[in-house]
1. Out of I, II, which one gives -13500 for helix-only ellipticity at 222 nm (-39500 (n - 2.57) for each DSSP H run of 4 or more, over all residues; to 500) as computed from the coordinates?
2. If distance in nm of label points 7 Å out along Cα→Cβ at positions 259 and 331 comes out at 2.3 when worked out from the coordinates, which of I, II was used?
3. Identify the structure, out of I, II, from whose coordinates distance in nm of label points 7 Å out along Cα→Cβ at positions 339 and 435 was calculated to give 3.0.
4. Where does the value 11.4 come from, among I, II, when mean count of other Cβ atoms within 10 Å over residues 19-26 is the thing being computed?
5. Tell me which structure, out of I, II, gives 11.9 once mean count of other Cβ atoms within 10 Å over residues 163-170 is calculated.
6. Which of the displayed structures (I, II) returns the greatest value of percent of Cα pairs over 33 Å apart, for residues 307-570 alone on calculation?
7. Taking 1.00 as the value of FRET efficiency 1/(1 + (r/R0)^6) of positions 147 and 347 (r between Cβ atoms, R0 = 35 Å, to 0.05) derived from one of the structures shown (I, II), identify that structure.
8. Given 14 as the derived value for relative contact order in percent (Cα under 8 Å, 6 or more apart), which of the supplied structures I, II does it correspond to?
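Rule-based calculations on the coordinates, nothing more; no lab input. Not measured: the values here are computed from a predicted model. Cβ atoms are built from the backbone, for glycine too; each structure is taken alone.
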Structure I
Amino acid sequence: MSEKKLFAEFPPVPTEKWEEVIQADLKGADYDKKLVWRTREGFSVRPYYRSEHLEDVKYLGSLPGEFPFVRGSQTSGNRWEIRQDIVVEQESDARAQAHDALEKGADAVGFIWAGNDTHKRVDVPALVEGISLSRNAVHFDVGVHAPYVLESFVSLAASQGAASPRGSVFFDPLGQLAVCGCYYGSKEFPLDTLKRLMDVAADRPDVKVIGANAGWFQNAGATLVQELALGLSMGAEYLSVLTDAGYDAGKVSSSMMFRFSAGSNYFMEIAKLRAARLLWAHLVKAWGPCCEECCAMYIHAETARWNMTKYDPCVNMLRTTTETMSAVLGGADSITVLPYDVAFRDPEAFSRRIARNQQIVIREEAHLGRIVDPAGGSYYIESLTRSLADAAWKLFLEIEEQGGYSQAMKQGWIQSRVEEAAAKRSAALATRKEVLLGTNQYASYTERIAEHLSGNAPSASACSCAQIVRPVAPLRLAEGFEELRLRTERSGKTPRVFMLTIGNLAMRKARAGFACNFFAVAGFEVLDNNGFETLEDGVEEALQAGADIIVLCSSDDEYPVLAPRAVELTRGKALFVLAGYPKAIVEDLKAAGVEHFIYAGQNVLEALQEYQKMLGL
């Protein structure tokens, strides 16, 4: 039987033809400036991709489950572990939460130890009582308690007949160095503890005991390339010290769990996890492991804390949904979805349920668990995977030139790079080049959050050790704007901002919309209207409404006449602001008494802080 080619009646269109059409549509505009996207990670993304852009990608011939595991370690389906994490303060409460999660759809629970007392042992039997260790995976993040917890966990599993339980005891001294500035309360690297964990977990491939929490860096503002490179560097250091201690590189790799943060850059996050597996597989292979299968990376993804917000918190559910999809499509082995309210209070039963159900819907209703490597073969994602891998490998080599992860931390090299990236992100948010919905754009000024704040859940990483390095500070992108908003809310006064709209209909409506959005970000009440025939009518209505700020919204052509008169009418009665910054006449406007302007590209955060000061908040 002869093969029939589909769509044979349509001749192939070469790239040159597409480019000719694009250039014609651009009408002389610069191709790179208009269509090529320069990422925060430092590489460029084209407006489209074709098969020819993947000609030099060497791993494309590999199948799922094959080295270098870009397409994941599974050979059929995409079964990830739906995990719910629980902060342990009282064992009985944590156990009840664990039972609730497992009964309502979770595959696994993670117990995060909240205690700082290094002498108080975790009561493992009390935590896992009633949990089937042969059916459910159980994870522990317990710091210095890791050896005891692992031994107890393995013993309990054996008593239930589960010879090879599933789960982890996440021991990550290198991650702790970034978090606290020391190795779990010590200045010395805990090699003996790692060796003890490796020995206890020997021949139990489904129990991971060495952690590498690269996600910490994204939650401090790092780029995805930095997160990748730092995770790779942490893994390389564990490989180095443990192979020097006599362990096979494959056994070390098989005992490791990498944590990555899944942020809101949808396609980049998919590609990041694929690039992570690619790089790790080649790195482990260079150590000469016992088997090629040992080069597979085990990835636990957690939705990002970096972009979670206190205000408009329900939007966090939308963020975590796309983040979860990225982790699923990228091939994460297990996923934790953070409850939408984790940024401002201890999560409640409802928010924990929603977080759990987000994964269940994606698996059971969207059926994303049925297809192995659903992103594979996409020209765009494969190109992103290659670009991220190339950039991360280059940065990894730079870290190695510093002496490796620990030495780079001790020199402050890593901290400086992460802080620089975080500062750029914060500046982009302040000028609204980057949008955080409900925070720096499209905020609801009527929302109040202060009464709901109860602090965040305790951190498993909290410690009071003698630091040997400067820690990498955790951040949330919204913090500056949230402090601004809370200052208004706690002042007991809600300033009123009146839109004095007049003149050109299109311009006054556009600028009034911009101004309303601008001041709502600080929690100011905004009063818009349909426009006025005269300035006198507008100012009179504004003053009757009790306006603290009056914003003139019109066109640049009309401002030379309207602005000076508006200054006179509002002087001593309200703060006058001009919507826009017409450079051609701005000096004339300033000479006429206009002192305050709001405009696109302005540092919104700093400007609103100044308005708060002027209003005595």
Structure II
Amino acid sequence: MTDRSTGRGGILDSAAARATGLVVLVLVAYLPAFGGGWLWDDDILITANPLVTEARGLWGIWFNNTSPDYFPVTLTSCWIEYRLWADWAPGYHAVNIAWHAANTVLVWRILVRLGVPGAWLAAAAWGVHPVTVTSVAWVAERKNTLSMFFGCLSVLGWMSYEDRGERRLYGWSLLSFVVALLAKTSLVTLPLILPVLSWWRRGRVTRVDLLRSIPFLLASFVLGLVTLWYQMGHGSGPSVGPLAAILGSLPRGGVLAGRAVGFYLWKDFWPTKLAMVYGVWPLETSRPAAYLPTLVVAAMIAGLWWCREKPWARAGLFAATVFLLALLPILGFLPATFMKSHGSVADHWQYVALVAPVAFLVAAAVKEGDRWLPAGAGRLVVAAVVALLGALTFRHAAIHRTSKALWTQNLAVAEVWDAHVGLGRALADEGNPTAAIVEAKRALELYPAATPAWIDLGVIYAGEKRYDEAIAAYQVAIDQGGGDDLFQAAGLAAALGGDLGRAEAFFSQGAAKRPGDGKIRGDWAMALEQLGRYQEAVARYREALSIDGNDSVALNALAFLLASRPDVVDDPEAAAAEALRLARRACLLTGEADASVLDTLATALAAGGDYAAATEAADRALALAKEQGDASLVGDIGARRALFEAGRPFVGP
């Protein structure tokens, strides 16, 4: 038997035990997140994203993506999970935590390969650091955990190729990097970090190292441009050209970078008062003094380079360079819509970069502790800090269980408009529209261009039957460039409020902007029907069904219109036959479990002269309506059934 303390079996067993220990630490720290619900933007990514919810969406994820950004690997993982547990949030949370646990193990292996003292403790500190909570307990940031996993594989492959020279390892590193970019392009600066790793390991960067990084740089360049083009094409990026947008962002980056680096380092060292959104900082790019923090950071890097022959300076330069390069895409030098209206900094943006300062501090504590304190004292101190970080993460992860808790805590740290919108939505879901309106209005006081707040007001007002106010709110959102679906929402509010002419105008505009949307045409047809413009309504219903032939609502509505108004078309017999065909299709799609659809079937059967079958269908519809407690529908079906029993069809007034 191999000696467990020194032999190969012992090493492997020890490595497995250490990896298991890291996984257990992460799982315990994130226990509260396992039962978490959906949070901010999770609907956009998963629950309301047809690319994820529809089986045919997989093709669209890669080749016809309609999401705000292009991250097909992330969406593919969500698509697979949706097939497993649909919209059950804990399943997604468990997978995200699993990815983070795997990342923690990979970080440990990378630090070991880099020869960092206290590598296991450093990985543990990173794995349970509260700053990582936003990336792990928020499903929408699957992008971070998944991207880092493949990024870590790429780094390990790079170092293995350096050590062993096998081309397959280089290919593995490059492939892993491309997959990481397809999960989230925030790792575009990894090709700049890889030569820095080589410098740390060998004390120099050769021409071969630089040449070896060129394919990685090309991948970053191509997918970086794809991301920028994609954001611009989907309205979430700058409206000018890519080059102009980047040049226009440089002054902002010059002011923001130093302040952001200071903010991130402080949160790394003192991770309290964390928030989902911190708000937008005022950046006076015309004031020379505003660039001072960034100049200070540059001077510190220059100083470390000057003193690089000293071990502490070399280690500090290495950690600082990796930290800054990892943060570079989100320091303001590149165009980013989120920075303009939501926040200049965000915890989840430093998910990868956090490794560098944590590893540096842990290594320093371990090394200096062994120098000045009794043997092992430094590691005990770090272990105590890891335990404290885990406790803070446990508490912070619990806050991410519900939207209400998350945004309430956010407002205690930073009063930003996003938090008021999030809290308002949570209150609306609880059935407290009055409080939700207060939150939405407060968001607009802080930021009048907060389109989501206007939309929320429209939804709440419509639900409260305050239709004029709902229409006004929707109109502001439309004027601010909100989604084309707002025309449909405004049209429905106008129709419910009795302003059918205005409703038709909204539906008409929306249909023009969304030629592939059948739902808006169905709603438009209903408005036309209420206006008594039946022939136009028939045309709109048919347009809706030409887009989605399985729309049971449109099928039912058109069938009832044709069956109850034989004078709408030139050939009443053909209309009755079409109505019966449509009604049967609607019954098939609803499993004959909808009383209104069975009522339409009965009406269509009577229009075709089959009164016995019509009466029987009406009986089934009546039974369902009574079971569902719909008194109004019971009365309507009963009146029509009496006609069918008397051998007469139902003709609308």
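1. I
2. Answer by label: I.
3. Details: I: 3.0; II: 3.7.
For distance in nm of label points 7 Å out along Cα→Cβ at positions 339 and 435, the value 3.0 is produced by structure I.
4. I
5. It traces back to II.
6. II
7. II
8. Source structure: I.
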